[in-house]
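In structure tokens below, several structures.
Every number in this text was worked out from the coordinates using simple rules, so none of it is lab data. Since we're looking at a predicted model, the values are computed, not measured. Cβ atoms are built from the backbone, for glycine too; each structure is taken alone.
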Structure I
Amino acid sequence: MDHSRAPVLEALQEFRRRGDIAYGPPGHKQGRGVDPRVAEIVGMDVFRSDVLSLNGLDDRRQSQGVLSQAQELMADAVGAEQAFFSTCGSSLSVKAAMLAVAGPGEKLLLSRNAHKTVMAAVVVNGVEPIWVHPKFDVERHIAHPPEPDDVRRRLREHPDAKGMLLITPTDWGTCADIRGVARVCHEYDVPLIVDEAWGAVFPFHPELPPWGMDAEADLVVTSVHKMGGAVEQSSVFHLQYDRVSPEVLKQREDLLGTTSASSLVYASLDGWRRQMAEHGHDLVAGALRRAERVRRAAAELPGLRPMGQEVVDEGLAASYDPMKIVIDVRGLGISGMQATEWLRTHRHIDLGGSDTCRVSASITCADDDETEKVLVDGLRALVEAADSMERRPPVRLPAPSTLELEQAMLPRDAFFAEADHVPADRAAGRIAAEMISPYPPGVPVIAPGEVITDEVLDYLRSGVEHGVLIPDAADPSMRSLRVVRR
């Protein structure tokens, strides 16, 4: 296919050349009605490019197939049979993918280290989750993806499960054996969905972890905005084989998605695909070299411990994303949250993630010598300043086994059940009616329907005292919890 083409961008360019005046949405009419104070900050071109897809870029009565052409080019670029764009982010795409495989009351295998998005989908879709617990790394206090044998065990126990959702890479860059999990699923003739939100660039360089389509997954969801050059909410479904019907997938996405899709998202997805098809290998190669320099520089600083190939060599993960710089900061006597706050306040550096133990920074094709230097200099300054930082109350990290809570009710039933708010010291033994997800990374520690324990409460309450944010809890202070009424 001709990857020099960018059908959405070309249609947008033609729309602007014609100078059409629209008498339908969006009401700002390509910026004519925008407050100049807004345009001064975000730019007038944002509004000039905000066009209704139908009767604008692509007339519904005389369709030029602009979007379908762009999607065909995307599929060809990444080795998928079909690709579909989504303008609602992978949070919605994952929900639609799950609903395309399992409906209300049906079973679906899920990695328990999933983002709260997956838990929300369980509640919305009404599926019965069959949790596949991750491999827990006690030394680093981090959850790596489950392994093929874990999936096989759960499929043996639940042969009526409709499929599996695997999250890889994790927020910390460690990756699953996708091919191994896919072959286990296919032995049972069920599809593998991969939430590969962080892996949009994986098809474009052989030194990156295996790409889901190459590793025999049936359906892969990517968030191009996370590591690629598209605007926020840019998501793509990638599909192959016949275990997931493209017709059903489109219907489920249409059920949940917006009817006012953003041309800005479509255009940036189209342009990113063209860029990567033409120059992706060289761009990624440059980013990989840059990331390795940053990792080496961090390793030379006292108190910092960057994660790398050793997690693979130790058998904890199948691979890791080298463009994700994950650094354990506990050697400085501070938490990842403290490190992140200090770097933002004193060096104007916004890191990608943090928790009680570590911080993370993504190196992408957009980085250059300046951003590399800023990050390394910031880490050096952090090390020098660590001794002067106030010591906060420690977070009481639980043993891995205590994080595997009993599922006493279906998440949907518990979430919509009659509920009470009880003091935290009386919540142990009760069934949660809410999600409680320390953020970042946003993985629920307690899910609706799970039985609350003293150990998990101690972990969460000590986290709040330290400064952990829990934005989705009814009471973010964790003084009380929302539980199913007895």
Structure II
Amino acid sequence: MKKEKVEQQFTALFEEVKQQGSFNGVVLVAVGGEAIFCEAMGVAEYYDGSARDLTMDSMFELASVSKPITALGIIRLQQLGQLHWDDPIANWIPELPYPGITIRHLLSHTSGLPDYIELFANVWDPTRYARNEDVLQMLIKHQPDPLFAPNDSWMYSNTGYIMLAILIEKISGKLYGDFLDEQIFQPLGMTRTKVYNRRVDPGPVPDDYAWGYVYRIGHGGYVLPDEVPELNYVQYLDGLQGDGMVNSTVGDLLRLDRALNDDEFIDPMLRQLMFSPVKMNNGETFPYGMGWLIEHDERLGNIVHHTGGWPGYSTWFKRYIDRDMTLIMLQNGEREHGYTQQLVKSLEQIMAGEEYDVPRPLEIKKIIPLEPKNVEAQLGKYRFASETEESFDVKVYVEQDKLYMKLDNGMRLSLLPLTSTRYYEEQTATELEFFDSEDGKGMHLIWYTGDEPEVGMSL
């Protein structure tokens, strides 16, 4: 891979991306720990009719890219001899009403713990900020059913990483953020990294902070998620830590990337364990280690990575181990996840020495006024079911002259009319369509979520 040619291709790609106006964030590509491309594009903060631009040193909330860092905190405790992978978490959290879970299960998403976000959407007082201890107490009080017995299956678990943050505090005797600062951030020179809950933390906002915005057609463009009613959970869940809330920069994450190759920082046997697929009780494996997803690409070799998504932020941290290459992408105003995926694909095509495809420009949706008489037949409950996925129900309803769809987990999605039967949903950047079946079985709802649309039947 010729460095000059690659740099020229990255620059040319982002010139076209800039013209499209669909990207707001910072991208860094490194080879052997040396940044060969770094571009900051877009706005860090809107204020008083003006704007402050992003820089290469802008600090972003990492969302779930916090999870590899939480896992690394647990690994540091293991290196200090204060825990072992197969220790029951009941040693420190005996009141948790889900027996048989070990630290390894939490790290690898095989604990079977129920989803706290769904629980809070249904029973939490949204005027209060939740803390990690509240998650524990809510599980004790309501005891929702486990998803499966420990290590019987794999299911991505935000709850599990909240429990890991609680364990870090109980075992170390220090606050989660203080422990990470002492054991990871300071030793690695990550001076622009901290655990920060911006709505709860009374302290000053960090310098060059990238405020997280969402794009909403009805609001005229970029707004803070706090201004969007269906995203109110960003406020009441802002006090939680472990599954998110580490804030950092592309430069600091590159320092972390280098440290993960350092035998003095991570024992080689531990590194191998971190990046090995988890093995479940039935002998099957899943490509997730300790805080990292694992994949193999025929062009780029073995890869470990994590992504993050939370209203206002979209984050990618990919480490191409065989090539010693790194891709870090931090966004504070993602317009559409599909566009981000295509941009990552374009970057990887350049990294692999291939001709690259420029992402398609985002389509500007033309929203029409909602006609109440047109939606009456569309209101009600629908059940989506398939042979491979678990069924789920949604409720379609009108509130203050707007059409909404509420999911089983409490998430509320706003449906913007494109026609009298077809709608656009901004949060998932998907379209939905209602049609009256000819078989007399009532209204159907098609949700165009991927290659194969999902079909919901009215209940």
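Summary of values
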{"quantity": "Read-out helix-only ellipticity at 222 nm (-39500 (n - 2.57) for each DSSP H run of 4 or more, over all residues; to 500), computed value -7500, structure in I, II", "calculated": "II"}
{"quantity": "Parent structure of the calculated result 19.0, given that mean count of other Cβ atoms within 10 Å over residues 19-26 is the read-out and I, II the choices", "calculated": "II"}
{"quantity": "Parent structure of the calculated result 59, 40, 37, given that Cα extents along the principal axes in Å, for residues 179-394 alone is the read-out and I, II the choices", "calculated": "I"}
{"quantity": "Label whose coordinates, when distance in nm of label points 7 Å out along Cα→Cβ at positions 11 and 419 is calculated, return 4.1 (choices I, II)", "calculated": "I"}
{"quantity": "Structure (I, II) behind the derived value 18 of relative contact order in percent (Cα under 8 Å, 6 or more apart)", "calculated": "II"}
{"quantity": "Given 1.5 for distance in nm of label points 7 Å out along Cα→Cβ at positions 3 and 35, calculated: source structure among I, II", "calculated": "II"}
